[in-house]
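Take a look at these structures.
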Structure I
Amino acid sequence: MASKYDDYWLNLLDVIADLIGEAHKRGVSRSIDVSDLKKYGERKNWYGDVIVSEKGISKGKMAHARSLGRVVLENRVINSGKFRFVITYNLRLRVEKLKVLKKLRIDTRYSAKSSFSSSFPMVSKIFSLIPVEVWNKIVREEPEWTHMFEFLEKYGFGKFATMIVVVGLNDFQLKGRSELAYWPNIKEILKSNKIPESPRELESILTEFYSNERFPDLKLRRLNRFLSSRLAESLWNARPKDMAENFLRIWHELANTMGQDRSKKTIVFAMKCLGVALLMAGESNFNFEKIPIPVDSRVKKFTERLGVVVGSDEDVRRFWSKVLEELRKMMDINMIHLDSLIWQIGVLSKGEIIDYFAKLNLKMVGEKIVGGF
């Protein structure tokens, strides 16, 4: 069925073919301006993506993205391979090459209380069976994505990024599970207030909420400390590209601002929230590889269930850094993806883990994971 967006993509077909060629060689293409799409329709949110191979298209729920996929497929621009086309919320287009992984035969019968050297290659091989597009779907199921996404367009990127960082900084010692007792409540607070015009106004909006949380004095001090900082002021008006280019510098500055070590859970989780904000905005070209996994009770428990001897949080960070190092030899993911998965399945029973992966059409992966418990 023809779409009103088809003519636009047809006129760009030669450029799109060049982007596919770049992605084929480098893994990801440059991004180009596609803001003229606004002439073909009106949307509140222009973010969209579609996956295309010579066999067909998948994903692509947004009409403008699905139109792009169909035009590429029908004009046989792709001869081989599988590619993801991403249209960012500020109307930039890039192409990513997806790796098609062969099934691996894996013996998950590694011993309990195993060493890092024997465990992380096995875990990496199992996790390598998860396609990149499924990793991305897992990230989109995180509570900070599902509950906060609507505010990206309402706030604009800079304000949104500042907000999600400070909320991430105070995501500890909650009254219940964060997906039930924290992020949904933050969402309702933000919806019931006007869009803040400054970090100070955002502080005023969030003050009432944190006044009624556990450890209110500590959380109010952290709220003020960040939102009165030069870092918050700089993030408030920042663009996704600028923030992506300075991602590691922001990490260092955030730790200095809060007076904490860079590896502390709240610091690295706040950086994960910032990384998620960039992914929401369609910006994936930032360096998260040096930032460790946020070690909370779920991550630690899951690591121990794998049979790894955990004497400290640093042991957990080292183990998952090694797993990610192996995974990145096979696919383009970062610690945001890995943490999202572990956090979601960390306290599930064996049967629940299998069901979780079955819903992703990867039941075999769930079975291999629980086979190592």
Structure II
Amino acid sequence: MILRAVVLTGVLLSAAGCQTVGNYYDRAFGGSASAVKPAELQNFKPHATASLMWQTTVGAADKFAFVPVISAGSIYAANAAGDVLKIDAASGKIDWRLNTKVRLSAGPATDGRTIVVGTPRGGVIAVDASGKALWKAQISGEILSAPVISDGVVAVRSGDGRIFGLAAQDGKRRWLYQRALPPLTVRAPIGLTAVAGGVFSGFAGGKLVAVLLKNGGLAWEATISVPRGSTELERMVDIVGAPLVEERVVCAVAYQGRAGCFDAARGTQIWIRDLSSTLPLTADRKYIYAVDDKDRIHALDKTTGASIWKQDKLAGRGVTSAVAVTEFVAVGDYQGFVHFLNRSDGEFAARIATDGSAILRQPVRAGEAVIVQTRNGGLFSIAIR
């Protein structure tokens, strides 16, 4: 749950001149701070078996939120100390570890050939699949979310609200997209999603935009939420998670706002509903999954946004976004537990512990298993049957 009462004590001055709400809830970076007492885990009759396939150590995340990526049977991971790693997805064996000699804050991203990470001072570092350093670039501010790579372009979001398009080959800037920000914004990993020649991102003020990868031009802009209230804090309706793009539809959710889906080509609204979250939406073949700012997990109908089920027994536990795997939905929490829910009704099906530290971001699907990375640096492959 968002720390509404004390949120202004964490206000920081950003490079763009606006104010960002920092430490509004450590959950955005895998923490456990909450305005309510975390719910105690309840016993249940398991309907499935969650088992540890392998585990390895990749290095601590510190205050940042890293999430591993999978490509061609390999996992790429990073840590705050500056390491980038390639790991065999089947065995957990580390193939190589490269130290970039700088502190890292986001990533990795990969297109199978190039691996890209970001730094707290706006550095962008690229290596190849063999662990050889390729290039370095510099953007205007702190990087908190993983870049994306598509169509020969590396798109990177800076903490001051700019999106940079860099050439994947050498890191040279191709374009820059920027827009004015309101006086107060949420400091969180604001993600990007690239697909079919475009990159989608959310902004403060409840705006969702589609930007052309070839030149950074604005394709369209849509409004998910309109700021309301008498104070800047009440009017803060930032879209912070990476937009969800599936087929011809793009969906996003805003903090203190609403969730909605739009036509990916034109930006026309398909549906919209009240829901507040700082985490990205996810989906499977039937439902969209949302975790609201009270850690309630929602399954929504894809075509209408109507509620299918809600699981509220993990309140205050810093729940991650959900990922669908086989017939279940997996989420992590601030104590390193991975919870598996039935996709049909949201009831608990299985649970497994990791190393006791927070799971930083949503689990990553790997066949009939999920991969999770913890704040203390553990990387775990967990199968569900």
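Rule-based calculations on the coordinates, nothing more; no lab input. Since the model is a prediction, treat every value here as computed from it, not as a measurement. Cβ atoms are built from the backbone, for glycine too; each structure is taken alone.
Each of I, II could give helix-only ellipticity at 222 nm (-39500 (n - 2.57) for each DSSP H run of 4 or more, over all residues; to 500), but the derived value 0 comes from II. Here distance in nm of label points 7 Å out along Cα→Cβ at positions 46 and 254 has been calculated and equals 2.7, so which of I, II was it run on? This figure was derived from I. Who wins on volume of the Cα convex hull per residue in Å³ among I, II, i.e. which is largest? Evaluating volume of the Cα convex hull per residue in Å³ on every structure, the highest lands on I. When mean count of other Cβ atoms within 10 Å over residues 206-213 is computed for each of I, II, the one that comes out at 16.0 is I.
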